[in-house]
1. Consider the structures P, Q, R: one of them gives 0.30 for FRET efficiency 1/(1 + (r/R0)^6) of positions 163 and 387 (r between Cβ atoms, R0 = 25 Å, to 0.05) as calculated from the coordinates. Say which.
2. Quick check on the output: 21.1 is mean count of other Cβ atoms within 10 Å over residues 291-298, derived from one of P, Q, R. Which one produced it?
3. Can you rank P, Q, R by distance in nm of label points 7 Å out along Cα→Cβ at positions 187 and 267 and just name the one with the largest value?
4. Where does the value 36, 30, 18 come from, among P, Q, R, when semi-axes √(5λ) of the Cα gyration tensor in Å is the thing being computed?
5. Tell me which structure, out of P, Q, R, gives 4.9 once distance in nm of label points 7 Å out along Cα→Cβ at positions 51 and 315 is calculated.
6. Given that helix-only ellipticity at 222 nm (-39500 (n - 2.57) for each DSSP H run of 4 or more, over all residues; to 500), derived from a single structure, equals -5000, which label among P, Q, R identifies that structure?
Structure P
Amino acid sequence: MTAPVDHGAARALKDHRETVERALAPIPALSVLAGDAAGAVLADDLVADRPLPAVDVAAWDGYAVAAADVAQAPARLPVAHDVSFSDRGPRRHLPGTAARVASGMTMPTGADAVVPLAATDEGVPRVELRAAVAPGEGVRPAGHDASAGQVLIPAGRRLGGREIALAAALGQSRLRVRPVPRVVVLAVGSELVDAGSGRHGVPEQTAHLIAVAARTAGAQAYRVGPVGDDRQALRTAIEDQLVRADLLILTGGLSAGSHDTVLAVLRSLGTVDDARLAFAPGPHHAFAMLGDPEVREVPAIALPGSPVAAALGFEAYVRSALRRMCGFTETVRPGVRARVDRGFDSPAGVVQAVPVALGLDGAGAITASVVGDPGAVPLSALGMADGIAWVEPGATRVEAGETLRCSVWDD
């Protein structure tokens with residue numbers, strides 16, 4: 001069945017998404033040690049200021065030679081010298097000789113190949129070279145890894161080990177990055193208990209889900225709670241978290257019952273936008289700016305308490321805004337168009353999010369198998385789905401075989 005949605009005065013999902021994205025501005029960039037930049041987003045393009053490597057270097061351990069001198073292998077040549085990493089510049093190669101060289105060392109000027117160590121007798125005053133080599137063999141030429149002026153890492157990319165290694169190769173000790181936002185996810189509800197606590201109540205699920213979703217989106221996330229509906233206790237809990245939060249996400253406490261106090265407490269701490277969205281499931285959301293505008297304001301998003309509604313609401317507008325806050329240039333999940341396997345009714349005038357399992361048919365076309373009842377999505381659907389199909393507001397019915405826009409839910 002399709003749950004009824006009151007959207008008489010509902011706000012378009014697109015409008016709400018734009019409001020939240022504007023408020024979650026990227027955190028100002030700062031310079032940090034490259035070794036401390038892991039997980040942060042690069043603020044400026046990392047550009048090679050010189051070729052990498054800057055000179056020709058040996059690709060493996062062996063003997064640097066002029067290839068013409070070993071054309072008739074085996075050949076015995078005197079060893080002129082050992083190449084050292086302490087050499088200030090490349091030595092000049094003496095024709096008719098070999099120079100011992102290790103991988104990564106500068107090639108002597110005039111040598112154009114490296115005979116691998118395994119193809120020699122590893123001699124010192126003289127060496128027997130048992131294999132012929134072609135010019136360029138065993139050599140990484142200057143600029144092999146990158147040319148001067150090449151963008152190695154574009155701004156907006158999250159930094160991992162590979163990116164930091166590239167920065168180190170350029171001699172960059174510091175990088176300008178967007179600090180990782182600190183997101184506090186606060187579970188609200190007197191009925192909630194932590195799983196395994198032994199207390200009687202409803203096991204808290206939603207804040208766990210949203211904290212992980214925020215973390216995989218690129219933030220540093222902390223789950224807090226559950227916190228009861230008592231106004232003073234909730235206000236104290238929120239004030240405690242505003243000290244460390246760049247974004248506060250609350251789950252639950254948005255119902256119309258007298259015990260649900262989230263909106264009242266948020267209003268006592270800042271300005272609140274209480275929104276009924278043209279979105280299913282879970283149309284009731286809120287957005288707030290908490291604190292003193294002259295000192296520091298912290299954005300806050302209130303999501304439904306239902307884990308299904310919260311998860312799909314997060315995907316509908318929170319994730320893209322949070323990734324923008326992180327500094328990512330790509331904020332939207334990869335999308336595909338897929339044919340649904342069965343028909344279902346859709347509430348008029350709203351964007352409906354439907355969990356689906358994506359696959360391929362015999363002809364290689366992308367398919368979307370609807371998981372559960374789209375009008376009352378079960379919790380189990382979150383674990384079975386790997387995509388979300390989006391039904392646009394103008395539709396009241398989706399037919400089997402119809403093509404829908406789908407997000408790939410890959411985490």
Structure Q
Amino acid sequence: MTLLAAPPVPSRSRPAAAPSPTAVPGTTGPLDVLGVPGQINFDYAASAPCLRAAADAVTDLLPWYASVHRGAGALSAHCTLAYERARQTIGDFFGARTDDHVIVTRNTTDALNLLARALPTGITVVTFAGEHHANLLPWPAGTVRLPAPDSPAAAVRALDAALRELRRGPDGGVQDGPVLVAVTGASNVTGECWPIARLARQAHRHGARIVVDAAQLAPHVPVDLAALDVDYLAVSGHKLYAPFGAGVLIGRADWLDAAPPYLAGGGATGHVGDATHDVRWATGPARHEAGTPNLLGAVALAAVCTALVEADRPALHAREQALLARLRTGLAALPDVVELHTFGVDADRVGIVSFVVAGRDSAEIAAELAREHQIGVRDGLFCAHPLTRRLLAEAAARTGRQDLPPTALRVSLGLGSTAAQVDRLLGALATIG
């Protein structure tokens with residue numbers, strides 16, 4: 001039997017094609033976003049809808065579906081090849097270096113928990129209070145949590161000061177214990193972009209490593225691990241238009257190969273003897289991928305990576321920024337609407353905006369938008385409780401309003417968003433307000 005060819009591995013240096021980004025919504029090409037007619041989805045930051053490229057890749061593979069790494073038949077050989085090609089494609093898309101591991105996980109939370117389990121003994125983790133729970137909760141006791149900064153420059157200064165203090169030994173010498181800096185690429189509350197390359201330089205100056213939670217950044221702009229010079233990267237497929245249960249952890253091999261497997265089981269072993277503890281664990285990604293891997297999730301995520309490599313991402317980004325400006329300008333013109341921000345109104349950001357309507361309950365507004373206008377937004381504290389509570393308090397102090405609700409509304413844009421949808425949202429909010 002002749003095996004079907006696996007999808008080609010894209011090169012980061014491949015010249016980009018130039019489809020019209022304005023044709024993305026409603027098209028039938030690989031960048032078409034699947035959705036329900038009449039429903040407006042402004043909750044991309046929670047889970048992005050499926051890209052047609054991802055759905056097509058899964059549909060094409062389903063007749064061939066079989067075990068990965070565990071069979072000699074043609075179906076299994078085909079699926080094993082597709083899985084490893086998907087790993088290579090994803091790694092290339094994110095700029096993985098030749099000695100990095102690309103480990104398929106469930107999502108960003110799973111990836112960061114895996115890394116937390118793999119940290120060397122005696123490590124100190126440094127993070128910020130501006131993080132999503134996935135980048136706050138997995139880290140060990142003794143983690144240094146810096147206050148959320150008010151600007152990108154303040155973030156760099158705060159990290160420099162914290163690392164200097166950590167490296168200062170009791171006798172005035174240098175303390176050499178391992179340190180990991182954990183930071184988001186873009187806030188899931190405000191959309192503001194963090195100065196990742198500058199933070200990485202500070203971390204490395206002080207002999208620390210850095211992991212970036214790129215769950216919100218990767219769907220909006222290219223993220224290149226090597227160009228940013230970060231040590232680890234965590235990404236969710238379900239936020240990157242591939243909602244089939246796969247994410248990735250990409251990064252330095254040494255800590256990952258030295259740590260006990262994240263899960264114990266088949267596929268993670270090189271040898272299992274008769275005695276209870278006679279186990280030799282695999283090295284490489286397999287060490288942390290015990291059990292049957294998520295073939296369909298990996299292939300779907302790789303298909304999205306390929307589609308985006310072939311797209312004109314600067315044009316897509318420019319289109320999103322125009323929609324974002326339209327949204328923020330419209331919100332600012334509505335009475336009683338207060339936008340939340342950490343760095344300031346002019347900070348670089350992706351297509352995410354959180355706000356409150358003074359005197360109105362956020363959950364009630366979200367429910368009315370869904371019920372009366374078929375518009376889906378998010379309300380609550382966005383799994384970033386410390387940050388969102390702080391921003392709500394700051395908004396009350398900044399505006400002098402004492403009638404701001406205890407939770408916020410969030411609107412997040414993506415490939416399927418249009419100017420007409422933004423205008424419809426603004427009109428609905430004006431009616432509700």
Structure R
Amino acid sequence: MIDLRLLREDPDRVRASQRARGEDVDLVDALLLSDERRRSSGLRFDELRSEQKSLGKLIPRATPEERAELLKQAEQLKTDVKSAEAAQNEADDEARQLLLKLGNLVHSDVPVGGEEDFVVLETHGTIRDFGAEGFEPKDHLELGEALGAIDVERGAKVSGSRFYYLTGVGALLELALVNAAIAQATEAGFVPMLTPALVRPRAMEGTGFLGQAAENVYHLERDDYYLVGTSEVPLAAYHMDEIIEADKLPLRYAGFSPCFRREAGTYGKDTRGIFRVHQFDKVEMFSYVAPEEAEAEHQRLLEWEKQWLTGLELPFQVIDVASGDLGASASRKYDCEAWIPTQGKYRELTSASNCDSFQARRLSVRMRDGKKVQPLATLNGTLCAVPRTIVAILENHQLADGSVRVPEVLRPYLGGREVLEPIAK
């Protein structure tokens with residue numbers, strides 16, 4: 001959540017951020033009114049409690065005649081204090097609920113607009129000319145089935161659409177990707193983590209996934225647990241309700257977890273193969289830093305993602321995501337999009353988001369620097385979303401005979417294999 005003090009001091013900035021996101025601007029004024037009620041009800045409660053304490057000191061020293069009147073006043077004050085406390089709690093809850101609906105402040109450099117209004121910042125690698133090489137590229141599903149690596153038919157039979165099996169070299173390729181990603185992250189100073197896939201509501205709400213993203217979250221109503229869509233959620237909540245000493249920062253974690261997404265609103269999109277699925281595995285980088293370090297850490301996360309994709313020998317571009325396409329928690333987000341030959345366009349493989357103190361305020365994660373205690377900043381960056389990375393590798397590294405060249409960085413994790421060969425039918 002944002003700082004209420006900032007809302008009071010510069011509401012126009014918050015209105016501009018909401019407008020840039022395409023979100024409700026009137027929410028700002030509703031929150032300002034609610035905050036005023038919250039503060040005035042708190043003041044009223046404090047005044048009555050002070051009066052109650054003062055009266056309590058007078059009663060023992062009062063004469064019998066005075067005491068009867070004071071006791072009568074004390075009884076009325078008790079009722080008034082109880083009523084004021086209830087009003088204060090109600091006002092606090094109302095203000096908090098409104099505050100939870102408000103997205104993070106959009107960074108001033110973020111391009112304004114919707115999904116298609118991103119700005120391309122960098123382009124890396126060379127797109128292959130398959131025509132010049134003398135063959136038409138196959139898509140990842142055709143390649144994966146020929147390699148004995150992907151089985152979507154049985155995935156659909158067992159679990160429904162957008163589910164799949166990785167089999168044989170497909171399973172080995174996932175394990176190679178995960179191990180290579182964790183190795184890179186560990187070398188960069190990240191602590192590897194295996195995180196819970198089920199979290200309590202506060203963890204999901206605290207990271208900002210029960211607002212605009214709620215429709216894509218799986219909820220187990222009987223137990224009131226949520227299936228995570230990314231290990232960002234348990235990693236953000238890992239230090240919930242803690243105060244971290246400033247000299248311990250930055251804290252960096254690399255979480256490996258299954259991820260679950262309903263993919264609501266994507267009917268008819270990417271229905272072939274494993275590009276857009278309901279369950280997948282992912283390696284996610286997560287950083288806790290001092291607020292003044294957040295922008296520099298954001299650039300570092302992006303550089304680690306670029307290192308990863310460059311090592312996989314994939315052509316890709318880096319985009320500055322437009323304001324209307326940001327998640328609620330992000331003030332700015334960079335995506336790395338890999339070229340997918342059979343689609344003839346770049347598609348998102350990784351993203352890096354700067355959440356400033358938005359998540360930390362919601363989860364009560366603070367830092368202590370001397371005597372000063374304040375919310376710190378959190379950032380997250382995808383290193384390897386496995387299925388999409390497999391899609392990009394198969395399509396970009398395919399050979400004319402249907403085999404697939406293995407990028408050098410993965411070969412040590414695939415028993416030295418240089419090529420994945422189609423299986424005999």
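Here, each number is a calculation from the coordinates, and none is a lab measurement. Note that the structure is predicted; figures quoted are calculated from it, not measured. Cβ atoms are built from the backbone, for glycine too; each structure is taken alone.
1. Values: P: 0.30; Q: 0.70; R: 1.00.
Computed on structure P.
2. Details: P: 11.5; Q: 21.1; R: 17.0.
Computed on structure Q.
3. Result for distance in nm of label points 7 Å out along Cα→Cβ at positions 187 and 267 over P, Q, R: largest is R.
4. Working: P: 60, 27, 18; Q: 36, 30, 18; R: 53, 21, 20.
Checking each candidate, the match is Q.
5. Derived from the structure labelled P.
6. Numbers: P: -5000; Q: -11000; R: -13000.
This value belongs to structure P.
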